[in-house]
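In what follows, structures are represented as structure tokens.
Just so it is clear, none of the values below were taken in a lab; they were calculated from the coordinates. Treat the numbers as computed from the prediction; the structure is a model and nothing was measured. Cβ atoms are built from the backbone, for glycine too; each structure is taken alone.
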Structure 1
Amino acid sequence: MYRLDDEGRMQPLWPEWQTSRRQSLPAVYHRNGAIYAVRRSVLMDQGSFIGRCAKAYVMPPESAVNIDDELDLVAAEAIMRVLKERGSWRSES
């Protein structure tokens, strides 16, 4: 994982792992915004959805599709189509 510096150059988040094989690195996760459960007191006291004791729900990749633009929607529709063809799509109707 990298970030970009002010000149647009890639800077490793963990320089000690820069030359490691990707498969050998520990798993990392990112928030996808699908589920947040938070006590009102945490939100009011900390001003954040992420409290000190935050826990994760690791979603299956086919359920963790982020739709932020038209291309994301096209990808989500393609994933749904494949899952329906495989018979592994659950319709909640």
Structure 2
Amino acid sequence: MPNSTARKYKMKTNVKKTKVMKISRKGCGKIDIYVNGERIEQVTKFKYLGALLTEDGKYDVEIRSRLAMAKDAFNKSKELLSRRINIDTKKIVMKALV
């Protein structure tokens, strides 16, 4: 049991912060994992190291999210380019963005 190994090294599992997710192309299945008699919450999506993971294993949501962030960043730079800036400087900024 992983929990007994954790206790051996005086480590504690925070059940309220711990989540579990089953990733499968066939669809979701219910997982019952208990630590110290408390059930760990099962989630359908999870943000890990900045990437959004979903239970179906597809990255559609992650790709849409990243595209939205890129569009937002580009729209913020439009304000910079609309100011009175030398055309050569604008070209440099556009090349860097693209």
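One of 1, 2 was used to compute helix-only ellipticity at 222 nm (-39500 (n - 2.57) for each DSSP H run of 4 or more, over all residues; to 500), and the answer was -13500. Which one was it?
Values: 1: -8000; 2: -13500.
The structure behind it is 2.
When you work out FRET efficiency 1/(1 + (r/R0)^6) of positions 8 and 24 (r between Cβ atoms, R0 = 30 Å, to 0.05) for each of the structures 1, 2, which one comes out largest?
On the way: 1: 0.60; 2: 0.40.
Comparing 1, 2 by FRET efficiency 1/(1 + (r/R0)^6) of positions 8 and 24 (r between Cβ atoms, R0 = 30 Å, to 0.05), the maximum is at 1.
On Cα Rg over 2.2 N^0.38 Å, which of the structures labelled 1, 2 is highest?
Numbers: 1: 1.49; 2: 1.80.
The maximum falls on structure 2.
Using relative contact order in percent (Cα under 8 Å, 6 or more apart) as the calculated read-out, with 19 as its value, let me know the right label among 1, 2.
2
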